[in-house]
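Here, each number is a calculation from the coordinates, and none is a lab measurement. In this text, all values refer to a predicted model and were calculated from it rather than measured experimentally. Cβ atoms are built from the backbone, for glycine too; each structure is taken alone.
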Structure P
Amino acid sequence: MKIEIEKPVIPQFVSEWIGSLYDEGGSKYDAIGIMFEYSSKHDKPVHDWYVNNKSDFITAVMYGYEIQKEPLYQVIFFKDEDRTWTIFLSKEGKFVQTIKQANADYLTEQEIKDIDERFWPFAERVVRREGDANE
């Protein structure tokens, strides 16, 4: 008899932490043990997430997980009246011109703030569409 366990959805940063632990030779049991014995030398945001999501963390480490998709944004600086061209912020932190707004890069909040926090007020949330090239 096989028991199916629903995989929890965890944030990208938790997934990256788990992956880096495995890359360094750590095991599932090390990941759980580190959270039980938290100290300042470990990743505080991951531990803070764990404190509020213990069951999901343990299930994710033991049985696998899916990664939560982060909201995506476009930073549009200029649209002409006819909306025939747009100037936007690219992933490389450059101002780029395009004919269609749909061609503008999609960025996460952190990517925008890493380029320059002053761009954040200009961010417009985009709705993900299945099969979207920017997804």
Structure Q
Amino acid sequence: MGFLQGFDHENWRVIVEDDDAVAYAYLLDGDAIVSDVWLYNHGPDPLERPWQNGAEMPFRNPAEFTSGDDIGESVASSAVGIRWLAVDGPGIRAEIRLRERPIAWLEPGTRPGWSARVTKDGPLAKRALDRS
């Protein structure tokens, strides 16, 4: 079962959206989305780039970009959490956690954000080096 969950910190908000096919996180400053990142696909990763074959958004990340780790058919909203980090430059970083493990990072102005679940940079997520 999909979910939409919000996490607030001062004037920042992270929204995690899971539609039972794919999940994304969005960092908002007020009402404006200032960063976004792909989190995971449900089921097998597609072989083709969905943005090139007319698929509707939100796009599932194709296998050429992902680590291939299967997160399972369903994720409970309670399995997702946020850790807010202070950083130089933008001042804030949101670390998205799945089952208490960091999987993605968002900072203002970074589109897309970083994901521990990708093996190369793509239009939906950048490869995470060390963001903690």
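helix-only ellipticity at 222 nm (-39500 (n - 2.57) for each DSSP H run of 4 or more, over all residues; to 500) was computed and gave -10000; which structure, P, Q, did it come from?
Values: P: -10000; Q: 0.
It was calculated from structure P.
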Notebook entry, point to check: Upon calculation of distance in nm of label points 7 Å out along Cα→Cβ at positions 22 and 78 from the atomic coordinates, which of the structures P, Q produces 4.7?
Noted result: P
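Identify which of structures P, Q gives the largest calculated value of mean projected area of the Cα convex hull in nm². Don't jump to the answer; show the numbers that get you there.
Numbers: P: 11.6; Q: 7.6.
Largest one: structure P.
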